[in-house]
1. Which one of I, II has helix-only ellipticity at 222 nm (-39500 (n - 2.57) for each DSSP H run of 4 or more, over all residues; to 500), as calculated from the coordinates, equal to -4000?
2. Where does the value 10.0 come from, among I, II, when mean count of other Cβ atoms within 10 Å over residues 23-30 is the thing being computed?
3. A value of 18.9 was computed for mean count of other Cβ atoms within 10 Å over residues 31-38; which of I, II is the source structure?
4. Who wins on relative contact order in percent (Cα under 8 Å, 6 or more apart) among I, II, i.e. which is largest?
5. Given 34.2, 140 as the derived value for Rg and Dmax of the Cα atoms in Å, which of the supplied structures I, II does it correspond to?
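Only the coordinates and a few stated rules stand behind these numbers; no lab work does. Quick caveat: nothing in here was measured; it's all calculated off a predicted structure. Cβ atoms are built from the backbone, for glycine too; each structure is taken alone.
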Structure I
Amino acid sequence: MLSGAGNRRAFTLTSAGVLTSIYTFPTNSEIYQWEVQAVNGQVYGSQINPDQNFSLNTSGSFTYYTPAFLNVVPILSVQLPDGNIYGTTLDVGGVQNRTFVRMNLSGAVTVMHTFTAQEGDPIPRPILASDGNFYGMSGIGDSYESTSALVYELSPNKQFKVLKTYADGRKNYAPATFPEALVEVGKGNLFGTAALGGSNRGGAIFELSTTGAYKVIHEFKDWKFGVPTVMTLATDGNLYGVALGQVQLGGLSSLFRVTPSGQFETLYSFTNAAIGLCACYLTQGSDGKFYGISQNGGVGVGTAWVWDLGLPKPLPSLAGFIPSSSSSGARVTLYGTNLLGATSVSFNGVPASSFSNITGNYVSATVPAGATTGPVTVTTPNGTATSPKAFTIH
């Protein structure tokens, strides 16, 4: 998404830098920065003025969904292969409607949890961890002076609990002033940022187990060069992220790496005005390189850039399939990670009669004649993934 006065539009961008605009939003609308691509291939997002969710595909086909009975629009960040999308609503303009919601692909919304004042104002972008539960952060406190944060867990059957409240979360700044989100490393280990946390108020990076064990693994010395935001787990097992810095105070934004054990290194500082200011989100592509977008660079609107650290290319993984059994000729959705560019699919060694990528996480395949019960494999340019369970042939 590219957002600017009179120039809010959706676009595609290739790794070679070819940009194609696919939809232009009304000039009075404001688009939230987070979108999610669902199992039907559509990209789902949120806007205000008016408060609506929307879906969009690469051909520019656009649909609005008005969230029934909600006073504010949910910001969606988690998609599942069953066709449901999950996210949270913000407490915007004093509207007390802080919820965790599920939305289906037709826009129908179900509230899974309503946050109390003690549970705070949920920060966008909760995650789904490997244990099947959702985890997210929430800002708490009655004023900026007392503002802190907590990490919560929400199960698929709507059981909610607070894992950890940290007292120095982001004092003097309201929740969601800076983007923050959790990332899972391994199984049961969550890592996150407190943008202005830590003893120096420059920001902190923490580790939190799903059983509630909490520790700070790094603190920034000065908020002029600190303020860590969203981190990305890369293929080398380390976390990479952006420290926004405070340019107006003589600071710099920077890109950093931190290991799960807390070894920290600043790898790049944004001293080149041609690149722009970095309120950046790092995405590791199938080529192993990072891609990001900066504000106010280039000719003054922003830049898209690539950052090559020589990291390994991401290997494909296959988590499962829907349905779990069928006869030959049926269409099956395979889901996992890093499945982009699938070159072959087989059912217990028999090549699928047809297949195609839906998204980078989904492949649609037709069960071939002669297939027998057994594992499914998907091959991409980076390797082959095998399903953990057998697919049953009727």
Structure II
Amino acid sequence: MVTLFPAAATGQEIGELLARMRQMEERINALEEEVRSLKSQPAPQAPAAITTPTPSGSLPYYGGASALSKIFNPDMSVIGTFLGSAGSGAVGAIPALQMTETEVALQAIVDPYARADFFLSFGERGAGLEEGYLTFPALPGGLQLRAGKMRAAFGKVNLMHLDSLPWADRPLATQNLLGGDEGISDAGVSVSRILPAPGKIFLEATGQVFRGEVEDLFVPWRRGDVAAVGHVRGYRDLTESTNLELGASYARGPSPEGPSLLNRLYGVDATLRWKPLRRSIYRSFLGRSELVWARTGLPEREAKAFGYYVSGEYQFARRWRAGGRFDRSDQMAFPFLRDTGASLLLTYRPSEFSPLRGQLRRTRFGGGVTANEFLIQLQFSLGVHGAHPF
């Protein structure tokens, strides 16, 4: 008994081992059959490039490596502004049809400490640099530094590009007292800082120094004849749907009348916005006003000029807005001549990329000439365009 029991146990183990080997052999045969089946199938082809049909063939669209190659490219956009006009009696009348401006924007983060923005303006008669500056947003002391060619922070309209204006033209106060359609725009340095304020008030101060060369406003007779601009603005939410912004501005620079004379500008601006959260895409209102006082240095005396505008725009449907504007401004060169204007506007926005605007304006110039005009403006935007200042 003692010798037979181990033999029986050994035979049982051998039988189990043989059964497992047969199972493994069956699995190996099954895997070999699957491999032979896969090898007999045709090799898969690489995915073809996505193509978009065109009249002359197809244009390939590549992803992957091509997309990675654009990672260092700036955000680029092109905004075109086309203007048509009808009417008579205007002083310096604009053409019946014109491509007013084509703006090319290049914007990108340079490194963790700086951002660059360039805005190139192309017109029918030439091209130029509208703005091009480098911004350092996080300097010690909560300061933000900007250097390059830029629009001065005087009021609200002077900061706006053509595509962000709620009208087809600029107010008379801007044209007469702030350097014409181009406004105060020059090479310089800007420093701004958010100031502590009580309650829920946002308060910001900006100081700027420019080369001092603005058409019909500042002329640098010497290297040290720079222009200075200061602006303080405060913002507060009145309700969940309404907010108010107030600002005060000051500018001074060398007068075109002589090297020892100065031109000074003082301004205040106010902006009221209403945009109900629950109906924001259907209803809104934007009211804006600016007042500008100018003190112009003349060889024999100091001339005084004043100008202002008041405007409002109401959104009454998802894609429709209606508004109006009233202007009054003395002329810088001839303060005794005063221009007065009024406009009615209707804007249709099928999208944010192609607004269509009609403007009926009546202007009575200081010389006694009255102009009645109808302007129609079409804008179209391509690419990624950075947000405008709020």
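1. Values: I: 0; II: -4000.
Corresponding structure: II.
2. Working: I: 13.8; II: 10.0.
Traced to structure II.
3. Numbers: I: 18.9; II: 9.5.
Structure of origin is I.
4. Numbers: I: 7; II: 13.
For this comparison of relative contact order in percent (Cα under 8 Å, 6 or more apart), the top structure is II.
5. On the way: I: 21.4, 68; II: 34.2, 140.
Comparing all candidates, it corresponds to II.
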